[in-house]
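Presented below are the structures under discussion, each in the form of structure tokens.
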Structure P
Amino acid sequence: MTLPSIRFNRNRRRLVVATAVCSLLAGTVRGGPLRAAAVTIDITPDQPKMLGGYGPRESTGVHDPIHHRVLVLNDGEHEWVLASSEFCVMSPELYETAAVRLATEQGVDRLGFWWTLTHTHSAPEIGPPGMAEVYLPDRYDHAVDETYTTEIVDALLAAIAEARAKVQPARIGWGWGESRANINRRARDVDGSVRLGMNPDGPVDRRIGLLRVESTSGDLIAHVANYAIHGTVLGGQSKVISGDAPGVVSAYVEAQTGAPMLFVNGAAGDVAPLYSVYPNPRAGHLSEFRFLLGDRILSAAAEIAVKHSEVHLDLEEIVVDLPGRSGLELTESLQVFGGRDSAGKESVRLPVRLLRFGEDVAIWSAPLELFSEVALEVRARSSAEHTFYFGYTNGWLGYLLTDEELPLGGYEPRVSPFGPGAAPKLAHQVSQYLEGDSN
């Protein structure tokens with residue numbers, strides 16, 4: 001695995017894709033004709049599996065099925081493949097395995113392949129564990145199910161091949177929705193301690209970033225919904241397989257529209273669902289998220305106007321060197337992400353993907369559980385009216401907290417390879433890139 005060197009200028013390695021995109025606002029957009037397709041496939045195992053997200057536990061049944069969902073955009077020269085899968089976390093190594101196979105078997109450029117996970121804590125583990133094993137070794141005293149992991153990658157590549165074979169003339173629009181289905185989870189006590197719970201006064205991002213893809217005749221091809229929410233309605237006592245809130249909401253929207261909906265989690269590092277860690281779906285009000293979030297997605301998506309047929313889409317990858325946690329020790333497969341700064345202190349090389357639709361839309365992604373304040377800062381500083389953050393994308397390197405929260409303790413600092421200064425540096429450098437400022 002190799003990572004590109006970071007350079008904040010307009011001469012980076014780049015994949016430029018001309019596609020047809022429509023904005024809610026008028027703008028100057030130019031590009032080539034878009035072709036698109038989307039598929040949803042069931043990947044629910046028919047045998048018990050070790051579940052990810054909490055302590056080791058084996059599934060005893062299925063509450064709702066889990067899926068791969070894939071959207072392919074193609075302008076006749078380049079492609080953007082967005083895959084959303086209902087699992088908790090995956091190692092960057094697993095992403096690279098899939099990316100290499102996709103490039104070899106189907107000719108899809110790695111830069112054009114984004115694989116994001118919804119972060120449900122009630123789906124099977126997929127290995128290898130990567131960063132999770134560094135900080136949570138007690139959860140991995142059993143063998144990784146390599147057979148199921150291979151089956152999952154095989155199924156993903158098959159879904160991508162199916163979508164690529166079905167592309168048709170299309171157009172795309174974007175917009176915002178809002179839902180109060182989430183809440184800050186960094187609970188405070190009078191002694192100053194912080195633990196997982198609910199913090200009604202804490203920061204939280206309640207906006208829903210939306211993409212709507214249609215055929216040129218107006219038939220819906222797919223929705224993409226970007227919202228920050230932990231997949232933890234079901235807690236560690238639950239042993240049923242489930243897509244949790246993201247999966248239930250996706251299935252509901254699909255049933256209402258007849259087209260795939262890719263749920264892409266946002267900056268959910270300090271954000272929980274309104275009902276969290278319950279022992280079963282009924283106790284956790286799981287079905288109510290269809291109303292709390294699903295109906296909000298449907299109503300907002302219905303307002304998206306699809307008028308423009310062309311836009312310039314710009315996709316890039318950069319690596320940001322961030323301060324690392326003191327004493328950071330990475331496993332062999334993660335060594336590529338470690339390093340030292342000029343003072344000899346630990347650093348983490350964080351890969352970031354960035355995507356622009358003309359002047360109106362900017363999307364950035366990282367293999368992180370990012371605290372919401374960081375994504376909110378980037379959005380506030382961006383000149384693009386629609387700036388979305390895609391979390392849990394192309395792997396998982398743990399939590400990235402703000403400098404204010406890092407010294408307060410709690411669960412998240414224990415599962416983070418990053419040190420003080422990482423959050424402001426990431427926000428600053430991503431914002432610089434989005435504004436085209438190399439200084």
Structure Q
Amino acid sequence: MRRTRTALRGAAAVITAAGAVAAPAMAGTAHAATGQVPYQCQIFGSVFDYDATVTVTAPASAAAGDAVTVEADFSDLPGVAPLPVNSWTTSGTLTVSGAQSGSVPISAPKRTGPIPAYGELPIGKVSGELTLTGAGEVRIAPAGLTVVAEAGAQATITCTPKSTPGSLATINVTEGGPGASVSPPSVVQGGTVTLTGAGWQPGAVEVVLCDAAGAACEPDDLTAVTASADAAGKLTGSATVAESAAPGARAIVVSQGEASTRVALTVTEKTPPPTGECEGQDADRCGEQQINVTVNGGPLTMSREAGEVDLTPVTLNGTEQSATGSLKRVEVIDARGGTTGWSLTGTLTDFTSSAGTKIPAGNLSWTPACTAAPGASAVTPGSAGPLDTTTAATLCTAPGGTGQVVGGTFSAGAGLDLTVPPVTGAGRYTAVLTLTLS
């Protein structure tokens with residue numbers, strides 16, 4: 001069984017959030033600034049806030065055609081995972097504006113834990129490469145973020161800025177010699193790559209595949225080559241790596257007259273098709289392949305929205321009064337993969353004040369509300385009615401049964417209504433609601 005306790009108080013609270021704070025540029029060859037970026041994130045059916053502190057770093061200056069590294073350093077993600085996180089990978093984008101526009105994919109190598117359940121998840125530095133296409137001021141700003149966590153099962157956390165973040169790094173791009181970039185940076189034999197760049201003379205360019213040092217070029221290693229520069233000197237093109245091209249660390253050399261540049265490319269070996277025949281099998285069954293998968297069950301867990309429940313204040317006037325509010329949202333995750341159902345019930349202590357006066361627990365009634373996330377099994381809200389100090393009232397149930405698998409993510413809440421008698425001592429009253437998942 002899992003239990004959670006929530007304090008209910010008879011007064012309202014106001015919470016304010018601070019705005020972004022920028023830091024000055026770093027000295028030296030890098031330019032960086034730090035700001036607050038409010039994100040809205042989602043994991044399964046749950047939505048939560050992530051007020052990230054983000055530092056974006058990029059070269060203070062570079063030349064058109066250069067491929068530069070840009071980096072974003074994120075503060076820890078709030079602890080929302082109900083299970084220990086064993087490993088996680090982070091990816092996202094940075095937006096580019098000013099002299100050029102678009103976005104830069106950023107990523108970080110897999111990190112390993114374990115991080116305890118509900119522990120903050122370190123994000124840290126996430127980087128990518130940007131090819132500068134022309135002179136001018138290029139501004140870099142944070143954008144979306146995705147975290148894929150392994151916690152017995154895979155969970156994807158997607159975070160989107162609540163508003164458009166301001167730029168946190170600026171690159172002063174000057175006119176430069178010709179430059180080029182290749183995408184993807186790794187390709188299988190027979191695959192196709194695209195070329196981009198800047199700083200070239202208008203017209204055709206030559207493209208060949210060479211060894212990693214840019215020597216021993218093999219004209220036959222690239223086919224279907226189309227590459228040229230427009231009137232602004234922007235390079236576009238594509239080429240297919242021949243299936244006979246030698247695998248390993250290679251380089252694409254782009255040249256135009258006496259100007260040339262080298263771009264690293266990794267060529268991976270194409271997996272040969274199977275050579276076996278279907279001996280002893282019917283011809284119609286030769287194409288059949290059996291595919292197996294093992295699905296491991298997880299736990300039944302419960303988490304709740306942070307904070308206390310503040311009911312609306314009342315003013316005594318000689319008649320019965322009503323204080324209302326809403327229960328903090330509770331999330332239940334049933335990952336057991338079985339047919340056993342579950343129930344979420346609650347008991348409540350009496351409301352007490354510092355002076356020792358009380359309002360009975362039975363004066364608080366709730367109206368349960370329960371929602372199943374997409375793909376989850378059915379869930380049923382409990383009946384509206386008063387709470388009690390000893391007899392548990394049902395908030396939500398998920399019925400089980402023979403042959404019916406129960407599981408998924410569920411959200412539970414309730415409207416609250418407290419009857420305040422006309423003869424009640426003035427003061428601040430507190431009660432504790434205990435929810436039990438079984």
Structure R
Amino acid sequence: MQKKFRLSILTLSLGFAPAIAMADTNADILKEIDALKAKVQQLEAQVQANQKATEEAAQVANHADVQVSGIKQQTDKSGLKGLTVTGMIAPAYVYNQDQQASSFVFLNRSNGSPSNGTLYNYDNSYFGGAYIQFQKVTEGGTKWNLTLAPDRGAGTLMNGQSIVHEASVALPLNDSTKLIAGQIPDWEGYEYTWDNQTKTITHNLLFDFAEVTAYTGVGLDMTSGNWEWKTMLANVNSPRYYYGGNGGRAPALVFRADYSIPGYDSAGVGFWGLVGKVPNANTAAFPSGTSSTAMFEVDGYYNKGNWGYYGQVSAGQQTGAAYNGDTAKWYGLSGLATYNFTPRFLGFARFDYLNDSKNGGGLVGGYLVGYQDGNNGFGPGQVYDPAAGTWSVVDPNTGANRYALSLGWNYLLTQSTTLKMEYRYDRSNLNTFYNVSDGTYKKDNNLLAASLVVSF
């Protein structure tokens with residue numbers, strides 16, 4: 001009996017097993033549904049939060065657009081659109097053996113005297129200066145340039161104490177031609193003016209003594225393929241030719257052509273020439289202050305890897321600009337080689353030669369007329385007379401030929417700061433360098449220079 005009961009219980013349990021299993025399954029499904037509902041609610045909350053954040057971001061962006069638009073409009077109204085400002089400051093230190101000068105050089109005038117004109121020598125040229133440049137390009141493509149450089153710019157050399165180095169405009173006439181006008185620095189040679197544009201501290205002999213300073217006039221700038229041509233009808237080295245009622249209608253024609261050689265990363269050749277009247281210091285012979293001048297030069301550059309090569313050959317003559325009052329004639333060459341030992345450290349070597357022997361010596365501008373330039377080593381040679389105890393000119397019809405060798409390095413301290421060092425040896429084939437320590441004339445001179453160049 002008991003056995004039958006146990007069997008019945010077992011049979012009954014087996015009969016309800018499927019139902020019990022189904023009940024467990026339904027409970028699990030309900031739990032999963034509830035979990036899915038919770039997940040959906042969570043996702044819906046996240047979507048709503050994201051939508052709200054997107055709306056807020058859109059509002060912020062719209063507000064920012066309004067602000068930017070207002071700033072842009074204000075910039076346009078204030079004239080800042082298309083405006084670029086750059087500048088440089090480059091204090092230097094120079095030791096000149098023959099002149100017994102060891103001094104910082106920075107924004108100085110002639111011997112520190114504000115009333116005198118700037119004394120331009122190879123040991124006192126454009127280095128040790130500062131400039132600030134404002135360039136603006138209008139919507140029509142017109143480019144405006146104003147460069148200010150106190151005591152070191154082109155304006156100081158040719159226009160008293162003017163701080164204007166360049167004041168020019170370039171007006172597009174079509175896609176390849178611009179009308180240019182104003183005061184524009186000289187286009188000659190491979191060397192630029194400012195310390196942040198050059199490797200050396202001093203400039204080469206051709207730059208300092210066989211080139212002009214600036215043009216004041218009007219001309220054209222044209223491009224075609226790899227060529228660029230520039231030409232101007234201009235006053236040379238003068239903002240206006242006017243000499244106390246003695247005339248002065250004397251513009252000159254200057255031109256330059258540059259060709260970028262294809263197939264090289266950086267290579268090109270340039271041609272420059274001048275024909276016309278240029279100021280002449282020999283005003284006794286030329287009351288109008290100018291005389292006929294013809295000059296021509298060829299320059300080029302080539303950079304490959306760590307090496308850089310630059311060169312220039314030039315020649316010229318000017319009527320009545322020589323030491324003896326006759327026609328000054330000169331020719332010369334300059335070459336510069338650079339090598340990057342590291343991305344920051346560069347070495348350079350430069351050699352210059354300037355033949356100035358005709359008619360006692362004489363260069364563009366006529367500043368050597370009847371004058372012995374003992375600082376720069378130009379003019380006729382000197383000889384010592386023991387009996388009189390004085391030095392005198394050997395031959396007023398024969399001037400000195402000059403040589404110069406410069407060695408040095410640049411170190412890039414930061415992207416905008418460069419430290420420069422240079423040793424320079426100058427030599428003449430005649431006794432033309434004046435030694436202030438003993439009053440003698442020598443054939444050579446030594447110079448050491450250092451410069452810290454900071455630009456933006």
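The numbers here are math on the coordinates, done by the rules we state, and not lab data. This one's a predicted model, so the numbers in the text were calculated from it and none came from an experiment. Cβ atoms are built from the backbone, for glycine too; each structure is taken alone.
One of P, Q, R was used to compute semi-axes √(5λ) of the Cα gyration tensor in Å, for residues 84-259 alone, and the result was 30, 20, 16. Which label is that?
Corresponding structure: R.
For mean count of other Cβ atoms within 10 Å over residues 172-179, which of P, Q, R scores largest?
Between P, Q, R, the highest calculated value is found for P.
Out of P, Q, R, choose the structure whose coordinates give log10 I(q)/I(0) by the Debye sum over Cα atoms at q = 0.07, 0.12, 0.13 Å⁻¹ equal to -0.58, -1.08, -1.16 when calculated.
Q
By the measure distance in nm of label points 7 Å out along Cα→Cβ at positions 44 and 124, tell me the structure among P, Q, R with the highest figure.
Max of distance in nm of label points 7 Å out along Cα→Cβ at positions 44 and 124: R.
Hey, relative contact order in percent (Cα under 8 Å, 6 or more apart) derived from one of P, Q, R reads 15; which structure?
Q
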